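Chemist: Structures for review follow.
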Structure I
Amino acid sequence: MLFLVGAGLSEGGLTEEALELLKRKQVKVYAEKYTGWFGERIPDLEDKLGKKVTMLERSGLEDNINSLVDQAKKDDVAVLVSGDPLVATTHKIACIEAKKADVKVKVIHASSIVGSAIGESGLDFYRFGQVCTIPAWSEHYKPVSFYETVEKNLANNLHSVLLLDYDPKVGSIQPSYAADLLLQAEKRYKKGVIKPSTRLIVLHNLSLDGEQKLILTVEATKTLRMGQGPTIMILPAKMSEVEKESTAAMLGV
């Protein structure tokens, strides 16, 4: 059997159900290294579980889904995932491949960064549009399609969740870098969607040490410096009066 186990946003995000499963002697435990709080805390987790935890790089998970599924035909295999297991496409593919191989899958859910960020922002959950990612640019890779998503959301007066590209060695790209890319995209499209005065909500290390929750302009975000760890940004549409009060209360502004 294949188990996809949500680890939540912090060590406390593992439910009793998850811990009981992972402690079972016959369950082989893997942990996705690509994102997650447990990278440096694996020794502590191994002590708690009383067993070895095998780390998987992102490529190790994506390239070896079939081998994990094959292993799950004869053994109980648990893959520990940061946040909620079914937010990422990779884990949905694991479910598809398991179904093809007639392998049963059980999912243990946990808090996700997107759901937590929306809640912590104080904005109305029902007023969010399509989610987009701001990717790290390289010399030959400079996509700006996130601009079109934000434009469409704002045209419908919907808030935009901006996921920041993630490097397992350094964490999310810096909000300052993402803010600069937003302005670079504006220069390319020239539709007046992103201005230096456009507001952003920046949420860093939610539920972890060094948690920060800020609301500031794109121009101010360009000079923002944060440490390592998961970061997510929200570009709000026009807020209702209730949202203004809730955001002020949640973000402490």
Structure II
Amino acid sequence: MKFAVIEFPGSNCDHDAYHATKHVLGQEAEFIWHKDTDLAGADVVILPGGFSYGDYLRTGAIARFSPVMTRVREFADAGGPVIGICNGFQVLLEAGLLEGALLRNRRLKFLCQHVHVRVEQTDTPFTCGGAEGQVLKLPIAHGEGNYHAGPETIAALEANRQVIFRYCSPDGVTTEAANPNGSHASIAGVCNAGRNVVGLMPHPERACESALGSVDGLVVLESVVSALAAKGAA
């Protein structure tokens, strides 16, 4: 199985994603430069965290025009699994592959800490290995992670079960104190209507080894390996 890790100018979590997929999961992985127009036969696409194009204009606003994003969109439209992590989530929103927007954190401070998120849905390729209600300990590192959307969009996301991660307490309760950035309804991650494109602010690739303080990120990354293996065996 092959992972494509998209590199934009300013990406800084690309090597974390590469390490997690290649050296921890033992899968094939390849860096794909933002000017490339081919995904090199990838089975999964990762848009990593960082500060693409220096976050000029808005986070992800310039990266969405990169040549590679045309191919990412085609891959997603064909049902390929795509995950955007932190800045990658912001890029997917700007590109219209996911709905909503990410605003400045409510206290206007950059946050770098571990948080807890609750798995809300398990019928996406990135959550199928988890359990509904399972609590994951994952790190965040962002200044614009405050998820926002209009009332109609939020209602549609909830009705279609597209909210797949929520910030919560260690025992799985959504509280104001457990919501680090002010995201509406404690939303930490969403998927598209086709359920193959996922975006989340926490970093699963930085929680794949015990030395990092958590291995809960493996739930996310091992899920897509299992999902594609099951699909290939079907």
Structure III
Amino acid sequence: MSDTPEADFKIELRSDVTVELVKHTASDADVLFAARVSTVGEQSLDELKKDPERSKGLINYLMRDRHGSPFEHNSMTFLISAPIFVFREFMRHRVGWSYNEESGRYRELQPVFYVPDASRKLVQEGRPGKYRFVEGTEAQRELTARAMADSYEQAYGTYREMLAAGVAREVARAVLPVGLYSSMYATCNARSLMHFIGLRTQHELAKVPSFPQREIEMVGEKMEAAWAGLMPLTHAAFNANGRVAP
């Protein structure tokens, strides 16, 4: 830690991510409304409930034959807290997504940083495209935890020193590492979320294998659990058809 008077802080180390569904307009009925308007016109929700098996079959048909647009007529907004490097991967998903992340220009960033826990495999073996991760040794795990904590403490101490000297927040933040936690609102529809989940999670039912970084997979798993509760028929059809987004 810096020996300047301003270095009166304590860093917090975390290994988790948090995902909260803060608002939504999303249900299986949204898919059915959108799909059936093209053939039978607008229907009421009560009419759709009269034949649940037919509704289930229609959603499965849409998923199987990749008629994707009916899955776009809904919205979910999540509040996500995760390390910055997770958000850098998140921003690869642009179609059907909107983001607002907390700003280091307008507020002082807090000393909360990521260190992997014992469940995180540390060592990569093999060449790109054909590599796998293995546990790593206890010495490697201890080194990782110590090196990260030391680096975070030094970086945040420098950040605080710069702020105390009058340097603008938007300049001082450049010394902070991507292991710093940030938070953002992420809004999507079911179709864009399925694309995200298909790429950012591993699953035994997936037709197309994916090899996500574990930290963004943790986010994807939590988002999927929330979505499955809102749209169970759509989620079941997604799984039944190889977890490929329509």
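Chemist: Match the computed value -0.35, -0.65, -1.06 of log10 I(q)/I(0) by the Debye sum over Cα atoms at q = 0.08, 0.11, 0.15 Å⁻¹ to one of the structures I, II, III, and report its label.
Modeler: I
Chemist: Next up: The value -13500 for helix-only ellipticity at 222 nm (-39500 (n - 2.57) for each DSSP H run of 4 or more, over all residues; to 500) was derived from one model only; which of I, II, III is it?
Modeler: The read-out was computed on structure III.
Here, each number is a calculation from the coordinates, and none is a lab measurement. Just so we're clear, the structure is a prediction, and the values are computed from it rather than from any experiment.
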